[in-house]
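Alright, structures below, take your time with them.
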Structure P
């Protein structure tokens with residue numbers, strides 16, 4: 001991994017965090033207009049993927065490890081979004 005690549009990923013993580021914060025603080029997560037919540041969770045999944053692949057250096061690791069960690073991340077995010085959606089409609 002080159003320092004330039006790590007710096008680019010780090011800057012993208014900062015930008016995604018700023019976007020997540022701005023969406024959460026903007027009032028777009030209110031129950032009436034909650035379209036931003038799935039976007040926030042998508043950004044969280046993207047950020048988690050970058051951390052797993054680049055900062056944990058699993059981009060060149062055996063495929064099994066990448067799939068296990070990314071699968072775990074995707075499962076957790078999907079379950080949280082599913083529970084949020086169920087709670088929202090009830």
Structure Q
């Protein structure tokens with residue numbers, strides 16, 4: 001599943017919608033990201049992705065639920081928050 005607020009409107013749908021967004025929207029020339037692995041077990045992981053400039057202008061904090069299937073990690077659910085200066089603010093507080 002996919003859940004979050006984009007420009008103040010609730011977005012929700014299947015994880016395939018997330019895959020489609022990744023495949024069809026260019027990250028942008030100034031795109032920056034940081035991936036933090038929050039939890040890992042044998043077949044389960046929780047990952048935070050801090051993004052600045054997705055599609056050239058949107059900043060996100062994504063929380064991804066990952067499942068290891070047939071030896072490969074797959075995102076099975078995503079929740080996100082749209083915000084500003086995601087990467088810079090987090091790096092300053094670390």
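From which structure (P, Q) was helix-only ellipticity at 222 nm (-39500 (n - 2.57) for each DSSP H run of 4 or more, over all residues; to 500) calculated, if the value obtained is -25000? Checking each candidate, the match is P. Comparing distance in nm of label points 7 Å out along Cα→Cβ at positions 48 and 72 across structures P, Q, the highest figure comes from Q.
Computing Cα extents along the principal axes in Å, for residues 24-63 alone gives 35, 18, 12 for which of P, Q? So the calculation was done on Q.
Every number here is computed from the coordinates shown, using simple stated rules; none is lab data. On a predicted model such as this, the values are computed, not experimentally measured, just so you know. Cβ atoms are built from the backbone, for glycine too; each structure is taken alone.
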